[in-house]
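J.: These notes open a run of structures that come right after.
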Structure I
Amino acid sequence: MENDWTREIDRLRTENAALAAELAMAQERIRIMDAWMQTQVSKLRQRGGEHG
């Protein structure tokens with residue numbers, strides 16, 4: 001039984017590490033998209049100022 005628990009804990013640790021890595025990648029993609037959107041907003045505001 002002890003061996004089963006050890007294997008399950010190891011499996012969960014591995015799964016947790018994989019999920020943490022996936023989360024970190026998703027957060028980086030969000031950061032990149034946010035930065036891109038901010039540049040687009042900036043461009044639109046500048047364009048609006050030129051034609052306003």
Structure II
Amino acid sequence: MSTVPLGIEFVTRKGCPLCDEALPTVRSVASSLGVPVNLRDVDEDPALADL
């Protein structure tokens with residue numbers, strides 16, 4: 001049986017107070033699930049510009 005690795009994509013931007021507040025909780029939940037958190041900066045990734 002093969003498994004697909006899971007992870008959490010956390011879309012953020014520098015200076016976002018809501019992101020700064022949420023990230024520790026997201027990291028805690030991810031840690032308890034044994035999955036990584038991948039940070040994606042909306043200002044540095046043109047593919048995220050429309051989100």
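J.: For the read-out helix-only ellipticity at 222 nm (-39500 (n - 2.57) for each DSSP H run of 4 or more, over all residues; to 500), a value of -11000 was computed from one structure; give its label from I, II.
T.: On the way: I: -36000; II: -11000.
Among I, II, the structure yielding -11000 for helix-only ellipticity at 222 nm (-39500 (n - 2.57) for each DSSP H run of 4 or more, over all residues; to 500) is II.
J.: Looking at structures I, II, which one was log10 I(q)/I(0) by the Debye sum over Cα atoms at q = 0.24 Å⁻¹ calculated from, given that it came out as -0.85?
T.: I
J.: Taking distance in nm of label points 7 Å out along Cα→Cβ at positions 7 and 39 as the criterion, which structure among I, II has the greatest value?
T.: I
Laboratory data are not the source of any read-out in this text; all were calculated from the coordinates shown. For clarity, every value in this text was computed on a predicted model and none was experimentally measured. Cβ atoms are built from the backbone, for glycine too; each structure is taken alone.
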